[in-house]
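Student: Listed next: structures, encoded as structure tokens.
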Structure I
Amino acid sequence: MCQQAKYALITEEKTIRKAIEQLNENALQILLVVNSEKVLLGTVTDGDIRRFLLNNTTLDKPVARIMNKNPKFVYEGENDKVRALMMKYKLKTIPVVDRLKRVIDLVLITDIIEPKEPVPLKSNQVFIMAGGKGSRLDPFTKILPKPLIPVGDKPIIEIIMNGFRKYGFNNFIVSLNYKAEIIKLYFLENTNGFNISYTHEDTPLGTAGALQLAKDRLSETFIVSNCDVIIDVDFDKLLTFHQQNKNFATVVGVVKHMQIPYGVIEMKDNKLHQMTEKPEYDFIINSGVYVLEPQIIDLIPENEPYNMPDLLLKAKENGHKIGVFPVSNKWFDIGQWEEYQSTLEYFKKAEGIASGD
């Protein structure tokens with residue numbers, strides 16, 4: 001069995017939480033659900049998990065509950081059928097099984113199809129909040145602005161922009177303040193085909209206030225991203241979800257599993273009711289990525305610090321529909337040292353898996 005297939009195998013009794021962890025680790029965007037004999041029973045993708053998360057937050061259920069029980073596959077020796085299946089059903093992966101339906105391989109679209117032409121460019125703007133000092137990353141940010149901190153051979157902001165361009169978003173408005181000229185100089189020398197314009201915050205305006213500075217350039221649905229978050233999201237699906245649900249704003253929510261490192265006490269009438277040692281919880285947290293309609297800018301006070309949670313809650317109070325696009329994808333908040341180190345390790349591991357090392 002090839003390494004790619006090994007990384008993708010999961011048994012049907014494993015929890016959805018485990019499936020999320022494994023999807024984030026294997027970077028293959030699919031899991032192959034098998035029994036003890038490695039017979040293919042189904043597949044799980046991020047889309048399957050998203051549909052579950054829209055109505056549930058309990059991740060202790062078995063992965064068999066959400067798997068696609070009728071996955072597309074080919075038998076060993078039928079590799080000539082793979083391309084046709086991928087094109088017909090818009091698949092990026094196809095499992096290969098033997099005559100007993102035991103998994104023996106996993107074919108990726110990149111294995112058989114030459115890189116296609118770039119996706120058509122969209123007119124929608126992507127607004128990147130890049131004006132913060134990044135004090136949690138001292139001493140790096142005493143020298144470099146946070147958006148230019150490297151992850152591998154590229155700065156954070158360029159990785160974020162490449163993630164958007166992969167789905168056809170190439171119009172960027174970058175809000176600057178701290179060390180603004182260094183960021184401008186970087187893109188002057190490394191244009192990379194990005195279409196970039198800038199706004200400048202004379203004083204920090206929070207995570208939403210700077211949108212007022214670009215009001216004349218935000219005339220259609222647009223996306224906002226903090227400059228210290230990296231998330232592998234299909235932004236095309238995100239925009240479609242926002243538009244199909246007729247949302248005024250959509251927040252990208254990320255599944256986060258957390259363990260409290262202490263015993264948690266519940267009380268009733270000043271008496272011990274229950275004690276749970278190091279309980280574990282699942283949350284949907286704010287990723288720092290949003291899809292917004294341009295009219296929302298009218299709710300932002302001018303020339304005042306204003307944060308995105310306040311803006312979304314104000315829009316909700318005014319009767320507007322605020323949606324959530326839940327994802328289980330890996331998410332990094334590079335604004336803090338621990339996450340920065342985790343990001344470096346993840347990217348290195350992902351490159352190894354992709355190359356088969």
Structure II
Amino acid sequence: MQYNRRYDELNALFKMGKDVNIVDSDINIRFFNFRSNLLSTLFVQEIKEPADKKIFENNEFKYPVFVPAKMKRADKAILLLHGLNERSWSKYLTWAEFLCKQTGKPVILFPIAFHMNRSPDSWSNPRVLQPLLTLRRQLNGEDRSLSFANVALSERISEQPFRFYSSGRQSVSDLTTLLSEIKQGRHELFCENTQIDVFAYSIGAFLSEITIMSNFDALFSDSKLFLFCGGGIFSSMLGESRSIMDKKAFQSLYSYYMSDFIQEVSANHKNDNILESFNRMISPERDQLKRETFFKSFENKLSGISLLHDKVMPYQGIKDAMGDETAASRIELMDFPFAYAHENPFPVNGVGTEEVNHSFQQVFTKAAQFLA
């Protein structure tokens with residue numbers, strides 16, 4: 001497979017909400033409806049922005065699944081989780097197809113709350129966003145990290161950094177609902193007790209670690225987890241990026257979770273496994289023994305790849321989260337012979353096609369072998 005060419009071909013075929021048969025690979029893309037249960041006991045009710053509850057796109061949406069064409073019902077699957085502030089599945093289509101083809105398992109592309117097609121179109125419309133961009137520039141000066149791509153998230157985080165947690169919390173609730181539906185045999189594509197493994201990238205890795213660590217209803221007890229460009233402790237992350245959020249927003253986010261959040265929330269939510277798991281992943285010294293003990297106990301079901309020049313989620317953060325020994329044995333530190341970034345590990349323009357293709361094959365062959 002030539003990565004650059006396949007990227008273009010799949011993006012030409014993919015239409016959100018429209019089932020398609022990828023003839024030359026014998027894989028179908030099918031879409032399924034999902035309704036987020038905002039009244040779930042897993043979801044924190046004290047959302048500080050009530051208007052967020054009324055965003056229809058976030059509450060009812062479709063998600064795509066890559067499925068081997070001849071498969072009727074599967075007893076194994078891979079859940080693919082994406083990165084922060086993403087509005088398109090474009091770069092994940094080749095990832096999902098490769099994993100589906102190499103493992104023979106359906107690959108579920110599930111959107112995090114307020115991301116992908118779970119956000120209003122206005123959040124990615126430059127014409128609508130221009131006044132907001134101009135205002136943030138006036139208030140915050142010439143911040144080179146501010147862009148049309150990140151201004152909506154930057155404004156939302158600056159207004160209320162709690163949204164990072166509440167949207168993650170809703171995502172955990174949605175994932176547990178999805179897995180419950182699948183494992184109980186209530187999903188038309190899957191058999192009862194289907195085993196579900198996870199491929200998680202960027203903030204999806206952070207979300208998956210918290211979800212598996214809390215393991216509501218033991219839904220993830222048999223899951224394996226492959227991390228790519230993620231898995232580190234929150235305090236090591238650098239979210240300031242033209243693709244993610246601007247400098248002012250990231251400063252607000254970092255300050256809130258390093259100091260205010262724990263006092264503000266924990267007092268009202270004692271004995272809450274999800275909250276405890278989240279707090280455990282904020283900084284190295286918080287519940288270090290329990291966190292490192294979890295990763296040590298989970299290490300036979302854990303693998304991943306970190307990139308040497310990843311500035312957003314560096315390898316050091318993985319060591320801070322898991323401990324040096326587990327990180328060294330389970331997460332491979334890799335480098336590519338071309339210019340790449342955390343947000344764009346496999347550039348489709350401006351670099352050597354063969355080098356990108358080879359690096360993609362390296363990463364996803366390892367992931368497929370682990371998840372097969």
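Values quoted throughout were computed directly from the atomic coordinates according to the rules given, and no laboratory measurement underlies them. All of these numbers come straight from a predicted model, not from anything done at the bench. Cβ atoms are built from the backbone, for glycine too; each structure is taken alone.
Student: Looking at structures I, II, which one was helix-only ellipticity at 222 nm (-39500 (n - 2.57) for each DSSP H run of 4 or more, over all residues; to 500) calculated from, given that it came out as -8000?
Tutor: I
Student: Can you spot which of I, II the value 29, 63, 8 was calculated from, given it is P(r) over Cα pairs in 20 Å bins from 0, in percent?
Tutor: Comparing all candidates, it corresponds to II.
Student: For the read-out distance in nm of label points 7 Å out along Cα→Cβ at positions 224 and 248, a value of 4.7 was computed from one structure; give its label from I, II.
Tutor: II
Student: I, II: which one has P(r) over Cα pairs in 10 Å bins from 0, in percent, for residues 184-231 alone, as calculated, at 18, 46, 36?
Tutor: I
Student: Once distance in nm of label points 7 Å out along Cα→Cβ at positions 88 and 240 is calculated for all of I, II, which comes out largest?
Tutor: II
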